[in-house]
Structure 1
Amino acid sequence: MDTHWSSYLQIGLVHFMMYPETMGGDGPIVDSIQRVAADPFFDVLEVTRMQDPAVRQQVRDIVDMAHMDLGFGSQPGILGNELNTAALDEDLRQRSVADIKSSIDQAYEHGVRLLAMIDGLGSWPGEDRKEQAIEQVTKSLREICQYAQDQAGDYCLTISLETFDRSIEKKSLLGPTRDAVAVGERVRETHPNFGLTIDLSHLPLLGETPEESLTLAQDLLIHTHIGNCLMRDPEHPAYGDKHPRFGAPGTENDVSDLVEFLQVLRRIGFFDKELPTRKPLVTFEVRPMQGESQDVLLANCRRVWQAAWAQL
């Protein structure tokens, strides 16, 4: 399109994926955020929990100075602790909900408007127990959204469930877009501060196309991720949901796939929606493979985006 993308959307970066050494809540958080904040290409940084309150304050100061926004990802806590909000075991379900509540607390501390989450690691229980798991995850999502409402001050945090693969690595209940939409519609009946995140990286792993997934999710869609995956070689270190760079050998997504994703987003009116974020948000999620430079990967993101936008 001839019009600059900033007229339609914000571009984000999942900070803790590009800098996985920070995923546990420590490490070079401030230095790496300062490096990205100095790049005017990115408007939003999606962060996760940080252990040190002083670091959290430094991050807010940097982001404010850079005129950026923050998003929040609660996925590292769930995945790192092998939690599951769809668990049939009630104690595990409650511990999983409590973990996300801790993320909500930090999201409010940062002034974040949208928090992304995964239902759980290995949350797919099999077809025979699917309906029980659906009931559990629906209960969890309502509790999580209610907690966000209860903690609200001058705004209410919105919770966005990100869909993940069901059979390759994360093995999540949600999962196929159709099932996520069905659950999301039930949650929205009682809690309007809920929606869905669709990630281009996960669509090949789900066996879905952008047309299928985004069209199904359009009424609940409030957030998007863009990235890549590798699924043809189980021996490859990037196999599964590891988010290799766009165009890496043997992977599924490159410029043409991003073009298709953006075309569908435009067709379903995503860029015209009123959303919890300042503007519709499209966030890069890329993780370095062995020996790869983060600075070069950030340049890869910029080039891929510019090439795709030029084809719209």
Structure 2
Amino acid sequence: MLSRVAESVYWLGRYMERADNTGRLLDVHLMQMPEFTQEELELWGPLISVTGDEAVFKLHYDQINLDNVLDFLTFNRDYSNSIINCSIRARENARSIRETISKEIWETVNHFYHQITHPKAAALMRREPDEFFGEIRKTAHLFSGVIEGTQSRSQSWHFLNLGRMLERADKTSRILDVKSFALMPKTKGQKFSPYDGLIWGALLNSASALEMYKKRFRQVTPEQVVDFLVLDGHFPRSILFCLSHAENSLHQISGTPHGNFSNQPEKQIGLLRSEIDFTEASDILELSLHKYLDQFQLRLNKVGNAVYESFFA
């Protein structure tokens, strides 16, 4: 496969996944607003922290509030990772490889682009945010469905899946890191309050994990949330699941048997995935959840850089 085509397919997957995750995060935060106190209503900063782009936000806005955060993450065309820019870049990549992807994939990406760039889209978001972000979520589900049901499992599919899985692992780690930072016990033996349980539940909801979590665990506790979002090998948004499927796609692309490696991305993701395989939630919390996730994000970025150097450079 041409490196140009492979890169476009890869970034198509990343941009669509990035837009979906941002939309989910905003939707859940808006839904939780009636349950927050006035003090929490001012805490829109964590949503900017999830992106890692606080400095960019400060260039465009003088304060963090509901309207500014919604505009920045959804419609700001000067911010490269806003939902609208993700839709534009996803469409550009899809258009350049229309001969490689299925008609249904192109139609879904094109629909998403027109949905977000519609002149009345911003007004709809402010008037009916549930409907607006609900439509983004439906389009994301449709995108996943047409990928699974209409695209041959060729190298192009695996590059697209690789992009989606790396992006999803990154966003799950960021959501868990930023939203849990204020909730972790500050002193040994600090009690876990019912209100903490509510916020941990919102964290799970941000990762679309609350319902499946409840089917496995009876209560919401920090250790079990970490176990589910980091170490669960069956939930499709857990870090381990994403890494395992990204690793599989890398091996399908190169033809290298599992357990071996023929390039740096395979080596790095194999090491990272195997370490998580043999980690327990208690190990992570003992180290410090923030430190663990910070180290994970650095290593995941190295995997992304290695993918670029090995396949696209």
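To which of 1, 2 does the computed value 26.2 (mean count of other Cβ atoms within 10 Å over residues 10-17) belong?
Only structure 2 yields this read-out.
Between 1, 2, which one scores greatest on mean count of other Cβ atoms within 10 Å over residues 18-25?
Across 1, 2, mean count of other Cβ atoms within 10 Å over residues 18-25 peaks for 2.
Consider the structures 1, 2: one of them gives -13000 for helix-only ellipticity at 222 nm (-39500 (n - 2.57) for each DSSP H run of 4 or more, over all residues; to 500) as calculated from the coordinates. Say which.
Label of the source structure: 1.
Comparing structures 1, 2 by mean projected area of the Cα convex hull in nm², for residues 250-289 alone, which one has the largest value?
Structure 1 gives the largest value of mean projected area of the Cα convex hull in nm², for residues 250-289 alone among 1, 2.
0.93 is what came out when Rg/Rh (Cα atoms, Kirkwood Rh) was calculated for one structure; which of 1, 2 is it?
Answer by label: 1.
Starting from the value 42, 24, 17: which structure in 1, 2 was Cα extents along the principal axes in Å, for residues 114-169 alone calculated from?
Going label by label, the one that fits is 2.
For relative contact order in percent (Cα under 8 Å, 6 or more apart), the calculated result is 22, so let me know which of 1, 2 that is. Numbers along the way, then the final one.
On the way: 1: 17; 2: 22.
It was calculated from structure 2.
If we compute distance in nm of label points 7 Å out along Cα→Cβ at positions 66 and 298 for structures 1, 2, which one ends up with the highest value?
On the way: 1: 0.7; 2: 3.9.
When distance in nm of label points 7 Å out along Cα→Cβ at positions 66 and 298 is computed for each of 1, 2, structure 2 gives the biggest number.
Read-outs throughout are calculated quantities, based only on the coordinates presented, and are distinct from any laboratory measurement. Every value quoted in this text rests on a predicted model; they were computed, and no experiment measured them. Cβ atoms are built from the backbone, for glycine too; each structure is taken alone.
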